[in-house]
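Take a look at the structures listed below.
Read-outs throughout are calculated quantities, based only on the coordinates presented, and are distinct from any laboratory measurement. Note that the coordinates shown come from a computational prediction; the quantities given were computed from them, not determined experimentally. Cβ atoms are built from the backbone, for glycine too; each structure is taken alone.
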Structure 1
Amino acid sequence: MIKAVKELKKEKFASIDHKSGVYIWWFQEDCVNKLLKPIGGGEMSRIQKKIIAGKNYYALYFGIAKDCRQRASWHMAQHHTLPAVRSGFLSTLRRTLSALLNVNMTAAENRVNNFIEENCYWEWSYTNDKKEAEKMEQRELRNNYYPLNIQGNKNVPKEYLSKLKSLRREYKK
């Protein structure tokens, strides 16, 4: 299943079940180069591409969830409080987007929300359990190029991941 982030938020994630699964964040082509520029750009030819609603979208992030609805809400509606930022509880994707959008994490909530609502689709599928989701994630990260995944991502050059981690530390304010 796949839906626009704006639509999922509007329906309060009702179309997503409380089941384990995997998900992909699809980003509109127009924003991908600009988003990846601070870390040296992405190898666009290696990123999965899909036409959604007549436009090109690129798969920049792959994740797993014990509860898909909870994970969607966490990524799409989480508040950027100082305790969430300091403790590292802020979603990995939201931390990354804050840094790539050049905004301190505690001040980035509205900017990240607007960005994902205007530019992203969320695709998900259910698994039997979290263990199955973890195996799927390992396979995806081994076989595909997801430039915003940090952990377990061997397909993205080390220098690229190093820049991304450094940028995230810089904007952790």
Structure 2
Amino acid sequence: MRPLDFACLEIKSAEPPWLGAARALIGTSETAGTASSPVILGWARDLGLAYANDGVSWCGLFIAHVIRTSLAGEALPATPLAARAWSRFGIACPVQPGAVLTFWRGSRASWQGHVGLYVGEDAAAFHILGGNQGDAVNVKRFPRERFLAARWPKTAPPPTGGPRQLRPDGGFSRTEQ
């Protein structure tokens, strides 16, 4: 298997600041065993969120962290740890670099989900920069049929990008829990 096409991570002068903040955190991961990553726990502490350990899903925590550090006045969802709560965040937008995308997990009717930042797409999947993807911050492919919503922060400049086509390298994410 070839590595993912990381052209989606090239530095762009006009990219949304939260996307740059997220890119800077690629490689951040959970601590193996019963201990928890002090970095991930620090995000929750800085946001004033009750969060016990990195064994609890932290994709929403990651998005809350990069949004809050980039847009201090942006209203976060009432329950930012809940991935599907991000489906009501900000304003609806077309998919484009930096858009907050939500996905269902388990089944469309389930309460479970995943949230991350759009960096590109191929015919079968969205390429998502997110946290808790295989227990780390990275870019993974998510099948289009799991897509729920694309959102944009209300306090950010209006979105002006559009879809970004990438190679369909790598398998689908199956470990965002």
Structure 3
Amino acid sequence: MSILVFAGSLRKDSLNKKLARIVAKEIKEKNFEVELIELNNFEMPIYDGDIEEKGFPEKVMEFREKFEKAEGVFIITPEYNFSIPGGLKNIIDWLSRKKNLMDSKVIAIGGASNGRFGTIRVQTHFKEILLLLNAKIIGYPSLLIVNGNSAFDSEGNLVNENDVKAMKKLVEVFLQQIKKD
């Protein structure tokens, strides 16, 4: 079974990219095929119906193919202005066109932030959108890494045992749902 993992951040040293690597490693250790991708490799124009009419751009098609082949998708997202980063929302817009690729897809969401609320607001907002697109969202447990600058050691590992437990539990529930489907 193949799993797609990515961070919704484009920053080189993103906390969420660190967390995505940890999640991908955990999934791989559970004997699942996992692909960790960088959104920077999939530059896409802002969704526009006129562009869509002419055909999906090449990078949009590449991303859609990876997303469609995956039996589950684990998205690690930062919170920008209390919501979804523009680049990540743009990807969702492209994935929902013609054939809605979120339909019945098992999706888990996690995130890291320097704030004391983690990414609770973006996760709530993002889950609502994905539910309306008929995705199979893992609603509980949550993976909310707070005070992100001190949450990782110099090697990029989580330092707080509760964060590690939360990550492992969400991965476990996510993989169980994929096995059910």
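The table below gives the values:
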item	result
Answer label among 1, 2, 3 for the case where relative contact order in percent (Cα under 8 Å, 6 or more apart), calculated from the coordinates, equals 22	3
Parent structure of the calculated result 38, 35, 34, given that Cα extents along the principal axes in Å is the read-out and 1, 2, 3 the choices	1
Distance in nm of label points 7 Å out along Cα→Cβ at positions 31 and 103 - structure with the largest value, from 1, 2, 3	3
